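Asker: In what follows, structures are represented as structure tokens.
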Structure P
Amino acid sequence: MSIWFNPSLSLDHLKSLGIGTMTEYIGIEFTELGENYIKAKMPVDRRTCQVYGILHGGASATLAETVGSIGSGLVLNPETHFCVGLEINANHVRSVRSGFVHAQATPLHLGASTHIWDIKLFDDSQKLICVSRLTVAILKLQK
């Protein structure tokens, strides 16, 4: 059973999200939408690397927060609720110098006031790069 508010949600819908934002600037692309997960990829390039030529930890956290936050937003009724990031942590397991980093976000908790997401980042060889947990606050829209 799908967790998404809109049952006809598609990957095409996700591709329009983030235009004109950091998501677009650093090249994050949504790649898959499952019944209870969302996937995206980000290039490891001049925009996402630190001075030593490896993936910047902040870029990893940005990718993790993007997929988790978008995931929460897609669970909610956009006419009544919205979400904001409350806390994120990231454990950087391995460095990456080129290619793409792939993220998969899966919810651990979808409550009325908070969502908690487990996000794992992998390199092109499916080696674990980063493990992240994101807590999102769920807020009611003011009418």
Structure Q
Amino acid sequence: MIIPSVVSCIRRLQFSAGHRVYGHEGKCAHLHGHNYVVYFHAVARELDFIGRVIDFSILKEILGGWIDTHWDHGMLLYTKDPIKHLYRDTEQLLDMKLYICEFNPTAEELAKALLFIANDLLTDYRIRIHKVVLYETENCYAEVEAGEIRL
């Protein structure tokens, strides 16, 4: 019998957000949006007393809750992007959801941010998120993995 040293489970979540890639050489330099799909890969050294890495609903509530609050149906803009001032200086846009990123909101950077955010949010659990896969479109996605898994 093979005994795994690490067991994983995967939670899929969806959100919609607008962004633009500041400095992009093509059409992604324009404001546009995506229906993102994100996969969170959670790992644990051993299963809980029921036989799970973690209840999927906990991942949905905690990670999905953060995404819903901060990114879903909002605009994601880079802190260096001068267009962000339009949202703060235009009265009609003041009530719009805006998330200012410390990074250019590419699929790769968003996936990286979600990896760190997810692990920060889940510090009270005996799991870690070791991989995030973020689909920007059906055909384009980014993956990021934690360098070392500490459980």
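Just so it is clear, none of the values below were taken in a lab; they were calculated from the coordinates. All of these numbers come straight from a predicted model, not from anything done at the bench. Cβ atoms are built from the backbone, for glycine too; each structure is taken alone.
Asker: When log10 I(q)/I(0) by the Debye sum over Cα atoms at q = 0.15, 0.22 Å⁻¹ is calculated, the result is -0.71, -1.41; to which of the structures P, Q does this value belong?
Answerer: P
Asker: Taking Kirkwood radius over Cα pairs in Å, for residues 53-132 alone for each of P, Q, which is largest?
Answerer: Ranking P, Q on Kirkwood radius over Cα pairs in Å, for residues 53-132 alone, first place is Q.
Asker: Of the structures P, Q, report the one carrying the highest value of mean count of other Cβ atoms within 10 Å over residues 5-12.
Answerer: Structure Q comes out on top.
Asker: 16.4 is what came out when mean count of other Cβ atoms within 10 Å over residues 61-68 was calculated for one structure; which of P, Q is it?
Answerer: The value was obtained from structure Q.
Asker: Of the structures labelled P, Q, one was used to calculate mean count of other Cβ atoms within 10 Å over residues 13-20, giving 18.1. Name it.
Answerer: Going label by label, the one that fits is Q.
Asker: With Rg and Dmax of the Cα atoms in Å, for residues 21-100 alone derived from the coordinates and found to be 13.8, 45, which of P, Q does the value describe?
Answerer: Computing Rg and Dmax of the Cα atoms in Å, for residues 21-100 alone on every structure in P, Q gives 13.8, 45 only for P.
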